[in-house]
Structure 1
Amino acid sequence: MDTLLYILDDIFIVVQVALAFFVLLPTVLLIIYGIKKLFGWSNSPLKKGGENNAQHSYDFGAIICAHTDLTLVPPLIDSLLKQNYSNYRVYAVADACRPEAVEQLRAMFPDPRVTVLAPEQPFNNKTKSIDMGIEHFTRKHDAFIIFDSDNLVHPDYLSVVNKYFNKGYKVVQTNMLPKNTDTLYARMDASGNLYCNFIDRLMRMELGLSSHIWGLGIVMDVELYRTILYQNFPGTFSKLGGFDKKMQADIVNNVPVLAYATEAIVYDEKIEDGAALQKQRTRWINAYFTSMEYAVKVLWNGLSRFNFNNTFFGINLFRPPLFMMMGTAGLFMLINLFISLPWAIFWFASIVTFVITFFAIVMVMSGDSQIFKAMFHLPFFVLRQVKAFLKVTDANKDFLRTNNTKVVYIEEILNK
């Protein structure tokens, strides 16, 4: 019996140490960021050795995935057509959209750079829309980009991406910023994105490590995409899903560094109310649990190859969503009040440190005072995520699509 108690005690300590790593890592990264800024040590590819003019004009194919509704697609196409770069084409895939809406979109953009596609039978599947876009490229593209219909892109977006490809990168995650911050929930949602941009993307690039990807705004070499994702799945692109957790695992295991282009900005619509947030987070939490096998795959790949980049990446794939991480930290603090006062004090100090760090990171990433004020309402945000967690199995029955409604053109964003 004593042996069992010793084993359980050891396991409890190991779990606490692992969680402490996730809780305190943001603070360590923020300190490193401060030191690098103080001494002017930047690892940005565009700043190292100066911003030399790109020698090659890469050909990009921009794929827009729209589902059931095309209302937000025109502003996105408009922002793409206003790029300060010319070597690209746009492919809008209208999945499960009304035929008259598809024809109206085609009539709005007679520009030869724009191709509007519509499957005969609804896909109801984003990865199949991606496949269709690739299969209908009107010319041989060097790389392609995935956008959701509610996105907008900065006029310099493609020219910046081209510079990264000229630096030798084959996969580039671009910088997602909020398109809208006009409601409390949108501002709280934006604060979470800014935090993740810092710890999972900006600081990874500053340390020479691979960035995490979003499901949008990722630019990838076409041939590399085919080689990595379909070498074991001969046939059409529909054999395998595209921009999901599995794709991330496959990419990071096969490229030296997955870059993050902070200078290439894509704007994304933020959740505007609690009900929409709960629906979205139910889907995301479900994806966290169902993608654990990919975290194991990346971690094992890193350990077996003695590759720190992949090992660090794999470890961080196990990091739970913030509300779960901090909720568990609070639970450990309460438990240790009865079994280990030093550990209880440690967890109290760690939680306070994390909260301060979170606020500091968001302010480093954005000077928007409205976003800062909104963070004081984050307990409401957390409560919605707890409700989403309790309904996590609903994501196995329904895609739980969140509706976006902000019809905003790029000029409005830039003027702000």
Structure 2
Amino acid sequence: MSKLIMIKYGELSTKKGNRGFFINTLYKNIKNKLDGLDVNISKDRARMYIEFKDKDLDEIKSRIDKIFGIHEYDIVYSCDSNVESIKDEVLKLVKKKDFNTFKVSVKRSDKSFELNSQEMNRVIATHIFKNMEDIKVDVHNPDLMINVEIREKQSFIFFNKYPGLGGYPVGVQSKALLMLSGGIDSPVAGYLAMKRGIAVDCVYFEAIPHTSLNARNKVIELGKKLLNYTDKINIHIVNFTEIQESIYKNCKDEYVITIMRRMMYRIMERLCLKYKSLAIINGESIGQVASQTLESMNTINSVTNIPVIRPVACMDKLEIIDIARKIDTYEISILPYEDCCTVFVPKHPVIKPSIETCIEEENKFDYEKLIDKCIEDLNTIKLEKEEEKFDDLL
């Protein structure tokens, strides 16, 4: 009898013709996450199995807990797929447990097995009763849940089920660029996008001296938190100062936020084309601020043909905060370092901006030239696993 971690794919089972690609991507992601540990990983169409050393179990679990595409994982004991072997191995294991009540749950994946699930439940329970005293069955709230999964080549016995993150493995979708502002919403949006299998890089707009290096470092720390769920993330830093100053100098006060966001979207489109990214991701939530009314979103969106994904669009703030706490970004996001979306906010920003008015205001300065300069002056920080590699930025 050997001890393994068994990975259950969950949502991947719906992929039919693409199933192999999804499983292979998950396999690669798990292998990358467990790099440096003494493990052996094998896979088939239904399950993935990890051989491990007991001393590494807690570390392995902590890493698996941050891998998308896993519905559930179990610490299992394998045995031969025959009645005698299964019931004897179950008995050996439960004799080491402290319990008064139990329940047996058998799943017979191998339909050629000689007994069906209910028959095997009774065989195992009877065998336990014959060999142990002062115990009884409780099908509603047992002290010990005994799970048995019967497969063709071997069967598995386990007691605890550990929920995975679900979703799809990162990398089954193409890359997208996340507008990572440093606030609460955008890291959550990045996390949710990765959960759908999207490989994410980040774009941060800074306007030094109006924003600080502390604000940049805050974004880097948020990037590191997102890195827990993938193997690498690039953070592209856009020097937005000249564009932002030109907007405030030349445009109507109530329109500056709308025009600033339109400029950001233009830059995002250029960067998506440059880095072969198929979508823009951001943390916009409908109605949360003036630039996130439906009218504002429509006006801002009109400058790009790249799809814009808003994972938190229909969430309220408390729902977003709950996820931010779960992924450990909340305490970083509330640090008091302003980004360029929060400095110089007008007293009365327009909530139903006109595209025509935006065009009139934008024509007051040569924004195309400034956008070209932003792209040329772009700097990138590469985050990989626990190490960050800088391109002479700090």
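What follows is calculated from the coordinates using simple rules that are stated; it is not laboratory data. In this text, all values refer to a predicted model and were calculated from it rather than measured experimentally. Cβ atoms are built from the backbone, for glycine too; each structure is taken alone.
1, 2: which one has FRET efficiency 1/(1 + (r/R0)^6) of positions 170 and 194 (r between Cβ atoms, R0 = 25 Å, to 0.05), as calculated, at 1.00?
Values: 1: 0.40; 2: 1.00.
Source structure: 2.
Match the computed value -11000 of helix-only ellipticity at 222 nm (-39500 (n - 2.57) for each DSSP H run of 4 or more, over all residues; to 500) to one of the structures 1, 2, and report its label.
Numbers: 1: -16500; 2: -11000.
It must be structure 2, since only it matches.
Calculating distance in nm of label points 7 Å out along Cα→Cβ at positions 122 and 314 for structures 1, 2 picks out 2 as the one with the greatest value. A value of 19.9 for mean count of other Cβ atoms within 10 Å over residues 282-289, calculated from one of 1, 2, originates in structure 2.
Of the structures 1, 2, report the one carrying the highest value of distance in nm of label points 7 Å out along Cα→Cβ at positions 202 and 274.
Numbers: 1: 3.1; 2: 1.8.
Greatest value across 1, 2: structure 1.
Each of structures 1, 2 was scored by Cα Rg over 2.2 N^0.38 Å, for residues 18-225 alone; the highest score is held by 2. When distance in nm of label points 7 Å out along Cα→Cβ at positions 290 and 346 is computed across structures 1, 2, the figure 0.6 traces back to 2. With mean count of other Cβ atoms within 10 Å over residues 146-153 as the yardstick, tell me which of 1, 2 scores highest. Checked 1, 2; max of mean count of other Cβ atoms within 10 Å over residues 146-153 sits with 1. A value of 1.8 for distance in nm of label points 7 Å out along Cα→Cβ at positions 42 and 74, calculated from one of 1, 2, originates in structure 2.
Out of 1, 2, choose the structure whose coordinates give distance in nm of label points 7 Å out along Cα→Cβ at positions 26 and 298 equal to 4.2 when calculated. Comparing all candidates, it corresponds to 2. Suppose you compute semi-axes √(5λ) of the Cα gyration tensor in Å for every structure in 1, 2: which one lands on 37, 24, 23? Computed on structure 1.
Suppose P(r) over Cα pairs in 5 Å bins from 0, in percent, for residues 186-353 alone works out to 1, 8, 17, 21, 23, 19, 9, 2, 0; of 1, 2, which structure was it derived from? Derived from the structure labelled 2. Computing relative contact order in percent (Cα under 8 Å, 6 or more apart) across structures 1, 2 gives 20 for structure 1.
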